[in-house]
Structure 1
Amino acid sequence: MKKVRKAIIPAAGLGTRFLPVTKSMPKEMLPIVDKPTIQYIVEEAIASGIEDILIVTGKGKRAIEDHFDFAPELEQNLREKGKLELLDKVQYSTNLADIHYIRQKEPKGLGYAVWCARNFIGDEPFAVLLGDDIVQSDTPCLRQLMNIYEETHSSVIGVQTVPDNETHRYGIVEPSVQEGRRYQVDNFVEKPAPGTAPSNLAIMGRYILTPEIFTILDKQQTGAGGEIQLTDAIQKLNQIQRVFAYDFEGKRYDVGEKIGFVKTTIDFALQNPELRSELLTYLDEVMDELKVK
């Protein structure tokens, strides 16, 4: 059995939910306190045992490459001023992993972004991590899925339960047999119409896929939103080999929409010892003002 060594992080989206800031700044570089969202994703991949990462970028995404590259002038300035703690933080992102880049020339959807990485992956199983989801857990989310892959030698899709009124926003799995937190799956449905979802188990931006998915993506037609949907390709993959869903443990933060981004920032700031006390005081003051109004 081949080991999962490589990961794809699609980062070519236009970030329209965060306009106008994403007109000139990649949404993946929006900070959660003092760290860009994409760094949390890279850190999860590395903590899970991934050795090589390919970030699929698009026009206007150069800031992502710069973040994980050396910054000689900045580093020299920090060194000369004795700001060694900040220097360590700057160099940390540079030394995280072997990161490669490829540009997605057309915004054709997640399936197309994954297909663009076919030459990088070759004939190996691989991981896909989406930047809209940050997961905090004792065992990294991706590592949980890799463990299931090592048990089953099959593709594994990370899922969690969502309310009925949110199923239309996600790819949804129709499970057949439940084995603890692992499910055998009959169908994968991309963004079902409200009231038609086969379950509440939503795909949450973490995948382990076998290389056969590329053969399917070669011929995949456009689906929901006029894009090449990865969920549709996974549905076809499931017809020729088993694809499991795994209800991973951990708290998932949705940073792909404004309210989720704000909630994530508050939660992560409260976890920061330097910010927690002052932030709690401020939040108490805000609540008191709202009560008066």
Structure 2
Amino acid sequence: MTIKKAIIPAAGLGTRVLPASKAIPKEMMPIVDKPAIQYIVEEAVASGITDILIITNRGKNVIEDHFDHSIELEEMMRLRGNYEMLRDLKAVANLANIFFIRQKVTRGLGDAVLKAESFVGGEPFAVLYGDDVIIGEPPATLELCNAYEKYGKSVVGIKEVPDELIVKYSSLKVALKEDKIYDVSDMIEKPAIGNKFSNFAVLGRCVLDAQIFDILRKTTLGVGNELQLTDAMKTLARKKGMIGVDFAATRYDMGNKFGMLKANIEVALNHKEIAEETRNYIKELAQKL
């Protein structure tokens, strides 16, 4: 079944990037000249997604404004003859059918996803975590959607991470199925090193059957006294099995200060307007260190 719907949970408080996120949602932090969440929406659209639900909370109306028309700005660009920017501004407002709902109490990723049940309408759907910008070809979500269509099981995007990160993420029990594709039979959220299954972790993307909602309703609160999506996926993996896709694109953790810095540097090095300036600056800076 072709995946046409996606959820982007963007209700987190951004505590890891304070004080910058006190007044500006971390999802709106720029990567060169676009906010992080625009990269996520563009990835979804490039993967064939047509309908997107962004889950926010108080103080994040600016996200909704970003994906709306700005009549004043568009008219200013038209009068100035800046038709390239005019086209870009209009394109942002027409990327997809984008809807918004609030998670009124921040109770974890599982709780945020549960609020999307009526939007999903019984169909399989993609989840693109608001903290994770993944840039590259093919789009990570497209790789997961293709795996879902091929194997008929829920899919998680995975990467191997070092021990110091596996304890902050999740650890998956995996068996190689084919190149970069794994069977996933179990997982644990934020494990102690002695309890990890492997160094493969779920990173930022998944495609889920609608049955995940029934599982979420029966899942007890987990780490941080929150409803963890990983705990529900663990139940799904144990009962039916899941597929893990070691995706090709590069993932940036936008809830992490160094992740934000890496994203800006690497995108700048490939940006059509500032790539050469950025490269020269880095060379000059390296010589001074």
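Say we calculate FRET efficiency 1/(1 + (r/R0)^6) of positions 79 and 103 (r between Cβ atoms, R0 = 35 Å, to 0.05) for every structure; which of 1, 2 gives the highest result?
Numbers: 1: 0.55; 2: 0.30.
For this comparison of FRET efficiency 1/(1 + (r/R0)^6) of positions 79 and 103 (r between Cβ atoms, R0 = 35 Å, to 0.05), the top structure is 1.
Quick check on the output: 0.80 is FRET efficiency 1/(1 + (r/R0)^6) of positions 135 and 167 (r between Cβ atoms, R0 = 25 Å, to 0.05), derived from one of 1, 2. Which one produced it? Each step should come with its number before you reach the end.
Numbers: 1: 0.80; 2: 0.45.
This figure was derived from 1.
Work out the source of 2.1 here, i.e. which of 1, 2 gives that when distance in nm of label points 7 Å out along Cα→Cβ at positions 71 and 279 is computed. The value was obtained from structure 1.
Highest-scoring entry among 1, 2, by distance in nm of label points 7 Å out along Cα→Cβ at positions 39 and 159, is 1.
Values quoted throughout were computed directly from the atomic coordinates according to the rules given, and no laboratory measurement underlies them. The structure presented is a predicted model; accordingly, all values stated were derived computationally and were not measured. Cβ atoms are built from the backbone, for glycine too; each structure is taken alone.
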